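**Q** I've put the structures underneath this note.
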Structure 1
Amino acid sequence: MRLALAQLVVEGSDVEGNISRAEDAIARAADRGADLVVLPELFNVGYFAFDSYAREAESLDGPTLSRVADAARHHEVGVVAGSIVEDLATTEGGPAEEGLANTSVFLDRDGDRRAVYRKHHLFGYDSAEAELLVPGEQVPTVDFDGFTVGVTTCYDLRFPELYRRLVDAGATLVCVPSAWPYPRVEHWTLLTRARAVENQFYVGAANGSGEFESATLLGRSAVYDPWGTTLAGSGDDPALVVADCDPDRVEAVREEFPALADRRR
């Protein structure tokens with residue numbers, strides 16, 4: 001499976017421009033033979049545009065995800081639609097709790113919604129996310145092109161127990177839409193790779209690029225294989241990071257070095 005991480009310029013509150021850049025990235029990824037495209041966290045509104053969260057919140061059937069679904073269908077690719085600010089009260093069949101959530105959606109090649117992941121760990125340090133949003137509870141997976149795919153979001157990387165839940169659910173690839181800022185470069189590169197190494201699965205971490213008033217996103221999107229080898233990566237400028245991932249590689253690494261079999265629960 002060919003995985004593409006769309007490291008987009010995300011401009012605060014420029015929803016139309018941000019969605020257009022996402023649509024263009026999906027088209028370019030498809031031209032390069034991508035099977036699955038991952039967009040950054042809050043790619044439409046911008047993570048640090050906190051004042052825009054309530055105003056730009058949507059349902060899962062809202063304009064942002066509808067346009068991304070159309071792009072997935074048109075180009076016949078799967079898309080992890082990074083995340084949006086979801087208005088839970090407007091999502092039919094969603095959580096009973098009202099409020100706003102940081103929500104990623106897995107769309108298949110037909111543009112159909114296959115999984116919804118609401119960010120579990122909300123960032124409180126120098127951020128309003130934990131004040132404005134409510135955390136998710138579910139950890140879904142999707143079978144796609146030979147992989148069992150899970151999704152987590154940015155700050156979740158600091159909580160390894162979440163990734164153990166995904167291992168137990170059979171995950172062989174985890175996509176991580178993110179909006180990771182400077183100066184924590186070492187944390188970003190360490191944690192993304194560590195999650196791949198300790199769980200012996202692929203990790204595709206798609207970060208954003210661009211400046212906000214209070215932060216600058218550091219880019220450096222990367223794909224790691226189950227041994228922790230970097231298959232593809234980028235700097236801090238906009239980029240399309242593409243790597244070929246082999247589902248058989250997961251089983252091979254786990255058989256060669258069966259660390260997961262030695263877990264004590």
Structure 2
Amino acid sequence: MSTLLADGGAVLTRQLQKARHAPALPLLTQTMPITMLLFFGYVFGSALAMPAADYREFLVPGLLAATAANGLMTGLFTAAQDAHRGVTDRFRTLPMSRAAVPLGQIAADLLTTAVSMVPLMLVGLAMGWRIENGLPGALGAFGVLLLFRFATAWVGTFLGLSVPNEESAGQLGGATFVLPMLSCAYLPTAGLPSGLRAVAEWNPISAVATAVRELCGNTGGAVQAGAAWPVAHPVAGALLWSLLLIAVFAPLATRRFARGRG
């Protein structure tokens with residue numbers, strides 16, 4: 001365990017230094033949610049049946065959940081870039097824990113995500129979003145978001161180690177933007193056709209977004225009647241989805257790293 005933590009800490013430091021010298025991807029993932037908040041909040045907010053203020057209260061937790069889900073994209077790009085530029089092969093030749101490299105990369109992503117969520121929350125507060133349940137609710141919501149980010153980053157790391165080249169990683173990463181659209185991150189699911197509603201409500205992002213709304217006391221995001229179990233019990237649903245993804249993809253990503261591209 002001590003070796004894993006020491007080796008993972010070294011990889012974490014490398015990733016943070018890499019992000020400082022090549023900030024394009026971290027900057028994109030930090031600024032896009034704010035841009036979407038301003039666009040959706042002021043354009044869609046006036047076009048929906050619910051009042052604009054209520055929609056912004058609904059939207060901010062959804063964008064926070066979508067930001068957490070972007071661990072899939074950043075994990076995918078980071079792992080694919082290192083794998084296909086020979087960095088992963090060099091790590092594999094070193095006497096270090098095989099789990100340390102993906103763990104260090106994901107820990108660095110988790111730190112940058114924690115920092116990047118603060119400006120999004122501040123913009124949301126300026127637009128009228130409020131945390132009604134005080135500090136305990138805020139800390140609970142933040143914990144759920146970071147756990148989900150940790151989980152999706154393991155999924156992305158496994159996919160990044162599995163794709164044949166960086167171009168494929170880019171194409172697959174672009175497709176991940178659809179996932180928040182098929183959830184209740186941006187719009188309530190009550191008005192969707194039954195089949196599409198079921199898909200949206202079983203989407204893990206829906207459970208996380210609804211859990212954040214519940215923990216923050218945002219009544220505008222109240223659960224709709226007849227919702228699927230992960231949305232009807234959002235905190236439990238978000239935790240179970242996150243733990244399930246970690247249990248499945250952390251071992252898969254570690255084994256894939258140890259085995260290499262061959």
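**Q** Taking relative contact order in percent (Cα under 8 Å, 6 or more apart) for each of 1, 2, which is largest?
**A** Comparing 1, 2, the top value of relative contact order in percent (Cα under 8 Å, 6 or more apart) belongs to 2.
**Q** When mean count of other Cβ atoms within 10 Å over residues 85-92 is computed for each of 1, 2, which one produces 14.1?
**A** The read-out comes from structure 2.
**Q** Using helix-only ellipticity at 222 nm (-39500 (n - 2.57) for each DSSP H run of 4 or more, over all residues; to 500) as the calculated read-out, with -24500 as its value, let me know the right label among 1, 2.
**A** Computed on structure 2.
**Q** Right, another one. If Rg/Rh (Cα atoms, Kirkwood Rh), for residues 125-188 alone is computed to be 1.01, which of 1, 2 is the source?
**A** Label of the originating structure: 1.
**Q** Please compute Rg/Rh (Cα atoms, Kirkwood Rh), for residues 13-68 alone for structures 1, 2 and give me the label with the greatest value.
**A** Answer by largest value of Rg/Rh (Cα atoms, Kirkwood Rh), for residues 13-68 alone: 2.
**Q** Taking FRET efficiency 1/(1 + (r/R0)^6) of positions 37 and 165 (r between Cβ atoms, R0 = 41 Å, to 0.05) for each of 1, 2, which is largest?
**A** Across 1, 2, FRET efficiency 1/(1 + (r/R0)^6) of positions 37 and 165 (r between Cβ atoms, R0 = 41 Å, to 0.05) peaks for 1.
**Q** Here volume of the Cα convex hull per residue in Å³ has been calculated and equals 129, so which of 1, 2 was it run on?
**A** Structure of origin is 2.
**Q** Also: Could you tell me which structure in 1, 2 was used to calculate P(r) over Cα pairs in 10 Å bins from 0, in percent, for residues 197-244 alone as 29, 43, 23, 6?
**A** Value 29, 43, 23, 6 for P(r) over Cα pairs in 10 Å bins from 0, in percent, for residues 197-244 alone corresponds to 1 out of 1, 2.
Every read-out reported here was derived from the displayed coordinates using simple, explicitly stated rules and does not represent laboratory data. Computed from a predicted model, the values in this text were never measured in an experiment. Cβ atoms are built from the backbone, for glycine too; each structure is taken alone.
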